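Engineer: Listed after this line are the structures, all set down as structure tokens.
Read-outs: derived from the displayed coordinates by stated rules, not from any lab. A quick note: this is a predicted structure, and the numbers were derived from the prediction, not measured. Cβ atoms are built from the backbone, for glycine too; each structure is taken alone.
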Structure P
């Protein structure tokens, strides 16, 4: 399995990006947790696993300053985690997430990763070292403010040094990711 990192959106191969968007729409359009989102943020890095010329798994990386309660917290965000069905169960996404975590830590010297996931995925991400974060998630962009339904989507944080992620309302300035 070969891994490739694209660190600038203009580097993302056009066919690959279109294929990933098609898969994301396929997975999210009928999902009440996400189907209200019209515009997604653009990742700053894309980690992709290939089997030959075929992409089989991908992870998007974001670098954000979020507010948690009244505290500003720099984080790297993980989103767009996708593995083709016939390649699931092989640890591919976990390897790409680990690669993205190390890249984010080395590049930005931040202490925390942040992601939002459906509650049924909590055990999977917990095995990778992620912990539930206390607080609802709000996105503030342009003149809009939107929130994930806390019954459908929960925030999880990753800490490199074991520090506790702050508690409180998590406000991400920008489009959802």
Structure Q
């Protein structure tokens, strides 16, 4: 495979097939699950995927793509999606920032530099849009992704905890 091609998608008709592929990649791996997946009903317990999670996730990606959270895909020579991210560009009144909501590389293409290429494309778009900060959340067990993010300059910002209230 030669260098993958990066492409941003924000149109519904183009987003649907890309969203379905990315959702399938993501839901193949439970270490990907973090707070957002639990919050959005994609995981019943923060550790396993809910039934139908891939379909629901793909629908959310498509909806979000046309509402300011475009999908970035990396495609191989044949035009197949091999990696992608959903990135929101926002302004909180104090600064512009980007939120990497979802980030995944096909299991068959991990370790080939696609994650770094995906981040580089996100960095370039964030700079183009004037984003002064990039944020993301990753599953606690996703050590490979965490190493990639840390090598790219990301640092932990917060830690999330859970507990169940006592029934007494």
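Engineer: When distance in nm of label points 7 Å out along Cα→Cβ at positions 81 and 113 is calculated for each of the structures P, Q, which structure yields the highest value?
Structural biologist: For this comparison of distance in nm of label points 7 Å out along Cα→Cβ at positions 81 and 113, the top structure is Q.
Engineer: Going by distance in nm of label points 7 Å out along Cα→Cβ at positions 17 and 137, which of structures P, Q comes out largest?
Structural biologist: Q
Engineer: 10.0 is what came out when mean projected area of the Cα convex hull in nm² was calculated for one structure; which of P, Q is it?
Structural biologist: P
Engineer: Upon calculation of distance in nm of label points 7 Å out along Cα→Cβ at positions 129 and 145 from the atomic coordinates, which of the structures P, Q produces 1.9?
Structural biologist: Going label by label, the one that fits is Q.
Engineer: Among the shown structures P, Q, from which was the value -10500 of helix-only ellipticity at 222 nm (-39500 (n - 2.57) for each DSSP H run of 4 or more, over all residues; to 500) calculated?
Structural biologist: Q
Engineer: Assign the value 46, 18, 13, calculated as Cα extents along the principal axes in Å, for residues 41-88 alone, to the correct structure from P, Q.
Structural biologist: Only structure P yields this read-out.
Engineer: Now a separate question. Identify which of structures P, Q gives the largest calculated value of FRET efficiency 1/(1 + (r/R0)^6) of positions 49 and 65 (r between Cβ atoms, R0 = 25 Å, to 0.05).
Structural biologist: That would be structure Q.
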